[in-house]
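Asker: Down below are the structures I want you to see.
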Structure P
Amino acid sequence: MNAVQGSMVVNAPIGSVYRHWLRLEHLQELIAAVKEVKKLDANHFMIAVSHKGQRYEGVLEIVLRVPERRLAWRVAARKSSSHHFATCVVSFTSRSDRSTGVSVRISSSFDGGLSRRVNPYLRNFKRLIEKPA
């Protein structure tokens, strides 16, 4: 599995940042490869991703929630006999200026380019969370 991590500071309080990450049905706004997410229950989501022109479907499961500190999930996706797995851990740190440090670690069995994509994912998140209301 390929693993990569990245971090950044967003100008929003930790509670808002954490709650936004919990809305996994909006994950496609952050990650271009995610094409569809549907909430099944509090901890499970149907997810469809595109990789090298192929659509993979699976279940995303939230495996850890520590409010305003950490969120982790795993995904098992498949297309016919091809299976892929991914995990993500997002950590949050409150800063004295009411901003929040966000650290992301992603591991994936999908090959290629993950290290080039984590920072754009974080920039997308920063743009969304800091967008004027």
Structure Q
Amino acid sequence: MNYHLVILKKPYLDAVLAGRKTVESRFYQTNQKWLSKVGVGDKLFLKVTSGPVLATAIIDKVKTFDNLTAEKIKELKNQFNHQILGDDQYWNEKRNSRFGILCRLKDIQPIPPKFIKKFDWRAWVVLNKNDSFGLIDSI
């Protein structure tokens, strides 16, 4: 099992906590090494952009994609957007992505707000004991 820090904009994190958003999606134009380190049973720490970690979740199912096309992105939107809740701007920004991941979430648990010192722009971080922002030790 791996641990991950996942940064979400407030409306998306609110939707996760309310049970409306059940799939987290990430799409990229270039391959991201961390995509291969995401698996079923992994624990996510969900952090609001510019705010604290507010919840945890477990990955129930993972689908990864490479060689995506605009047409395939449109198909993914049609098939999964009721669980992703992306608006038209989100999907328009992702239309040229070649790589992606969909993670179905389960066991979503709010936690007391935990502020961490994170100074980079990564929106998804695979954590390890030495670089965990103290999150792994807190569980």
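Each reported figure results from applying straightforward, stated rules to the coordinates on display, with no laboratory input. The model shown is predicted, which means the values in this text are computed figures rather than measured ones. Cβ atoms are built from the backbone, for glycine too; each structure is taken alone.
Asker: Of the structures labelled P, Q, one was used to calculate distance in nm of label points 7 Å out along Cα→Cβ at positions 32 and 88, giving 2.6. Name it.
Answerer: Answer for the origin of the read-out: Q.
Asker: Taking relative contact order in percent (Cα under 8 Å, 6 or more apart) as the criterion, which structure among P, Q has the greatest value?
Answerer: When relative contact order in percent (Cα under 8 Å, 6 or more apart) is calculated for P, Q, structure Q comes out on top.
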